[in-house]
Structure 1
Amino acid sequence: MSFRVLIIPEDPTYNGYILKPLVTHMLAELGKPQATVDLLTNPKLSGFEQAKEAIKKRLVDAYRYLDLWLFLPDVDRATGLDELEQEVKAQGVSSM
């Protein structure tokens, strides 16, 4: 069975080059070497606030079928993540 992962970066142009190989390697080390790892490029996000809004309003319907979402924001602006998790849970997405 395939394990499908979506990486949600603040900006895929700059962060994607490191995040996808990093997550792929981490999953292999965790026993999921065949995992399919995709980097979110549609919609193209540019910034923390835009990423949070996309997660709350657009991504749930488009990517609900995936097994794992990894929102990997830059640490400098990563605030309000507990509230974001609760809002997404309210839309029927489970968290681990």
Structure 2
Amino acid sequence: MFLKRDGNPMNKTSISTMISSGFVNSGININGKKHGSHSLRHSLASNILAEREGILTISKTLGHGSVDSNRIYTKVDTGHLRLCELEVPAHE
């Protein structure tokens, strides 16, 4: 949770703007990628998934009431998917 100096919660727009500015000012090359507050959630979900944790862990960590809410944060890990490749049999 992000709070203002007076202790009240910040609104979503302020938080997103603050985080976006942080990315830009840090010198991180964003090359047109999303870089607001949701990018942190995407990154966290992807990192949890890369650690081979289950979807329930991601849901709990992100505070979702439904596992289906994770679909926008979880992507296919093509690196690990390539480890599952099978040889295509020759057609006779």
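Just so you know, all these numbers are worked out from the coordinates, no wet-lab data involved. On a predicted model such as this, the values are computed, not experimentally measured, just so you know. Cβ atoms are built from the backbone, for glycine too; each structure is taken alone.
Could you tell me which structure in 1, 2 was used to calculate FRET efficiency 1/(1 + (r/R0)^6) of positions 18 and 82 (r between Cβ atoms, R0 = 30 Å, to 0.05) as 0.20? Answer for the origin of the read-out: 2. Comparing Cα Rg over 2.2 N^0.38 Å across structures 1, 2, the highest figure comes from 2. In this comparison of 1, 2, the computed figure 17 for relative contact order in percent (Cα under 8 Å, 6 or more apart) is attributed to 2.
Computed over structures 1, 2, distance in nm of label points 7 Å out along Cα→Cβ at positions 50 and 66 reaches its largest value in 2.
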